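What follows are several structures.
Quick note: the coordinates plus some simple rules give every number you see, no bench work behind them. The shown structure was predicted, so the numbers you read here are calculated from the model rather than taken from an experiment. Cβ atoms are built from the backbone, for glycine too; each structure is taken alone.
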Structure I
Amino acid sequence: MLGSTECGIGELAGRSHPPLGNWLIGIGIRIFGYHEFGWRIAAGVAGALTIGLLYLLVRRLLAGRVSDGAATVGSLSAAGLLAIDFLHLVQSRVAMLDVFVTLFVVAAVLFTVLDVTGDRGVATRTWWTRMTLGRPWRLLTGASLGAAVGVKWSGAYAGLLVVALLVAWETAASRDGHKDDDVRRSWWGAFAAAARREVPRSLVLLGLVPLLVYVASYIGRIPGAGLGLPWVDGTFLQEVWQHQERMLRFHLGLGGNHPYESPAWSWLLDKRPVAYYFRVDDGAYRHILALGNPLTWWAGGVAVIGLGVAWVRDGMRLARPEPVLLGAVAATYLPWLLLSSSRSFVFIWYILPTIPFLCAALGVVAAYAWRGVPGRVAVGLAGVVLIASFAFFFPVLTALRISPDDWRTRIWFSDCARPDAPTLELPDDVIDNGPPPAGWCWI
């Protein structure tokens, strides 16, 4: 990574987050230089890769469920919706960490699905799968989880989903695969059999591998004489351990208010987006607003609920897209809802890892709707409306020059009075203290 003189880094590892995200941003700086493009290129690549991985995930989830044409429509719809999502676009153009967490979370879910739906019998005969204990996709899942946590600790939430899906799928496979006179094992017997079969290698692939990836991200960012043991003074592992303690103290000590903070329940409602940049340029406004597309987010929430209801009515079978998408939304969003009661200083961009799965839910709905002519018409019209909304808001997502009147037409909510603090009349990306507005405010 570039040195402290060039990048203005005053310490080997910041106290807020692990270093992998900084490494990734630093690679762009190393290749392209210490300027705007160099800072942001890694985030742009991560955002683009996430779109591609989401296409593959939805395609895999829909395989065998709908026709090839419908699967293509659903996969392209999901990937296209993510490509034109407002927040995903903004976060892919700034040097922040959340787009990397999103990339690795989507990768972990994709690799998990590939692990449980792949042809394992053939795979175990190759040298590569023998080296990976017969589960190459599970190895990649573990590496992705380690990378997600190596960017931000919130990446660990995806691990809950991965474990839950693997336990459910392996138990079901163990139950269905063992029949004696057409009598299945009990659920407990199937779980015990799956545990005996899968726990040893899963401890390696989903325990040791993520840990190794996480610790490896500290190489070059933490001093220490050799690996040693965490309790031996001066060793690399002790320095890594002490950095975990510093990060924990930092996050436990966060408090106060910020004008752009917002509770987790309000993120999907777009109650309080964040102004990253605002300037008045010869009478025109230039604005970068970290905002979600209300049409996509609100429709995505409805799609998740609808798919959940349909899944329950259909007997909650595991071999469907719904449990993956419901679990992914829950794992990436519910923890923030639980933390909201005890923590301030949370912002709308924290929901970024959830957005691909909302888009995936809409893609699955589009694939199901593609079976009939009315559904195809509805999918086409929805696509036109969403593309038009993206074009309409594009200037306030990318700092294009826009007249004040045109800017006002894109700021749908301006109830920006703040308790015991000045009301925001225009965006301010400098103030960093004081309460947020009580109402819906996009300024």
Structure II
Amino acid sequence: MRKIHIPVFVLLINLLFACSGESGPGYQEPYIPDPTDDGQGEVPVLSDDELLDLVQEQTFKYFWDFAEPNSGMARERSQDDAYGGQGADIVTTGGTGFGLASFPTAVERGWISKTEAEQRLNKILDFLETAPTYHGAYSHWYLGSLAQTRPFSQLDNGGDLVETAFLMQGLLICRAYFDDATIQSRITTIWENVEWDWYTQGENVLYWHWSPQYDFQIGLKIKGWNEALIVYVLAAGSPTHPIEKNVYTQGWASNGNIVTNRTHYNINMPLGPNLGGPLFFSHYSFIGLDPRNLQDQYANYWQQNTAHTNINYEYCVRNPKDYEGYGENSWGLTASDSKDGYAAHSPTNDLGVITPTAALSSFPYTPEKSMAALRYFYEDQGNKLWGDMGFYDAFSEEYNWYANGYLAIDQGPIVAMIENYRTGFIWDLFMKIPEVRTGLDKLDFTY
């Protein structure tokens, strides 16, 4: 959410569309702003730190104030009438993991108390212990009111190993931070129940999906380079159902063929498709994994992620399709809502849509460029783009289109990656987890 040149997320989205007949997951009619309204209002002058404080706290409200009330989980998106009227009830496994990863930051920065965080965490654990799992793995979506799987598509109604990994990343970060022994034990049980090795089918590769009805019929192998490095690190580090290094070497890394060594705009990028792909490749796994000193035989991951981000930036600045609004202060292509439905935006799939999470979740890699984008989004776009839970999902000046809501998988990385830029706090918590270090060691990473 393969051939290395096709982003896996695009394949999943296409599968969903084909099965549902929708124009995109929960797609809503676009908001077209009044052309006589400049969208400004009163924009206070804030220092960089004050602006980062505001954006992190406001964005966290998506996971706190807007959480589904029965489960405490993160809703997939903010529009209640999405998904045939089930939008308020559909909760997301991976998006919840991104939100959970920011619970320690929320406590440390005083947005919520530690007691409040532990109460909410217990509610989420109550739900996760009740919801059906599939050889320990969780589904992509659940109905929050019923703790029942909500199929992502016809065949995708069972375990989703990538979404599960994003959830485990967040849970393990919380286990490392909160010292309540019961919470720690409950998280450990959920984590140790995931049967990572089951999802190999006895082969040297991990498979994305398994269903009780459809078995491994989707047949999507988790192969790099994309957002799913965290899956293999956690699978290797599992104390109960681990994979061996050959699964990483032959499956994820395709026996070394993962290395593409592309150069764009005089920037060398070790891994990935032409022009790097959507920017979430450099965000989702690195909410927890600290790329600053992370290296294996295939890549230095700081080089990989900074190169990916700078290539994406340079593409937007050069703006070969001459879209209105692109430039040094307005850049960033990644998966999000779009004017015609959900899309995995990238330099090779450029639809004229800028997604704020792309630049904002890249703060660790491009701090000055990301700050310039942040100020443009907040100060120049004003309330056309800024709402009660941070920046709306995406916008296009070319088409005078602004998204009318939020997506969990875009909001979560903003909070976490800005915190990693500012303090390295989440990285520090995650990289000290014994099972994470076991996984990295088994796969011969240096860190």
Structure III
Amino acid sequence: MISLYVSNISEDVWPFIQGISDPKARQDEIDENATLSDRDLFTASFNSQFAIITPLPISQSFVNYYHQLFPNKLIAAFHPANHSGQTFLDIINDPQLISQIKNLSLQHDGIQLFSYSSSAQFYQLYRHLKKQGIKVHISQAPKPQSRWIVDFLGSKAGIRQSVDLVSSSTVKCPYGCIANNLSIALNLAKHVYTSNNGVVIKTNKGHSGAGVLLFPRNSDQQAFPASTIRKAFAADKYWRKNNVVVEDFIDIDMNIGGGSPSIEFLIDDDSKVNYLYLGGMRVTKEGVFRGMEIGHQVIPDNYSQQMIEVGHKIANLYASLGYIGYFDIDFIVDKNGTLFITESNVRKTGGTHAYILATQIFGPNFSDQTFVLSNNGQHLTHQHDFNHTHQLLKPLLFDPKTKTGLIIISQNLLSISQFAYVIFAPDKKQALSIEEQAIKLLS
């Protein structure tokens, strides 16, 4: 049976994307997610052999580059004729691609269907293939009757309620409430802002920093910013479509996992909980996720122990509710050293590909041998050609003998002046040095 991996990044937050009012901003979000999809070549590398479907084509030069690292894994790369952002629906509407999937199934006695996220559209394709008589099984995804759990656990309100259910947990979410309309949200925000350190306002399901408003309270800004919040609420429909979470603003300690530690788990198809790794998220001051730092130097032991303990409790709750697949739990640490839970991404994450790459190269105990540094979208001053970039960075690229260096994880992003990579090095200092040299060369 062959593994078929489908990259469907936009589908994970499709209702949120549809709630972006500006048509250009909405299309830009869809296109950027699709452009990043060739990264999932590395996410799918946990399979011994696989085929992949991405919303945009993967060039032969990038396939050749991938084959230099993993010679015998990728057997075919497909893309649907049309790209709407809903990759699974685009597959359903492409008879030629359905025929290619059918041939894969016949050649390999069935297919095992994997994806970035267990979206509603994922199950639509699963049912469609079954109706076509194609032998297909789903893996690393909840059973169809448990699909609801993805929407619940992957929301800002869902993680708050999950943490409350794990009543013995010593780690809580920041002080806050869930509002079911914008009038209540505004009044709650005023209460939290004036009573605490400021306020954070989150739509129930956002993406990469979008759908989050941050208002710290300090000596220069004592008045509650009601008009600014009203304007933000009016600007995008997603605020009116979902619950809104209102929380205390936490002044974070940047010395603990970069201020945003995270832990990732996999609940396998037998509902067994597997702890994978913990690390520090690389987040901009605007709250946009960029990548991960993974290694022994990132999270102090006392915080690691707390994260693993509460992580297992939440993971066991997720498993009992019927969730199967990857997920993470994101934290912050305040200046007093208190650990808080902020959200959970119930899908493969922005660090899963880096973790899988590390395990494929170094084995399950990779953190004893290497430091991992990733970036999913370093902004560049101009567009870059992949072959030229590859040649330019050759002295810094990953060397299988020394097991040190940089791996380019997306060719398509270079076309929109972004650079995505994973770096392996003996320690953080050397990893950062490689990163600095690479960005300098591309500038």
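If you line up I, II, III by Cα Rg over 2.2 N^0.38 Å, the top spot, with the largest value, goes to I.
Taking distance in nm of label points 7 Å out along Cα→Cβ at positions 236 and 260 as the criterion, the top-ranked structure out of I, II, III is I, with the highest value. Highest-scoring entry among I, II, III, by mean count of other Cβ atoms within 10 Å over residues 276-283, is II.
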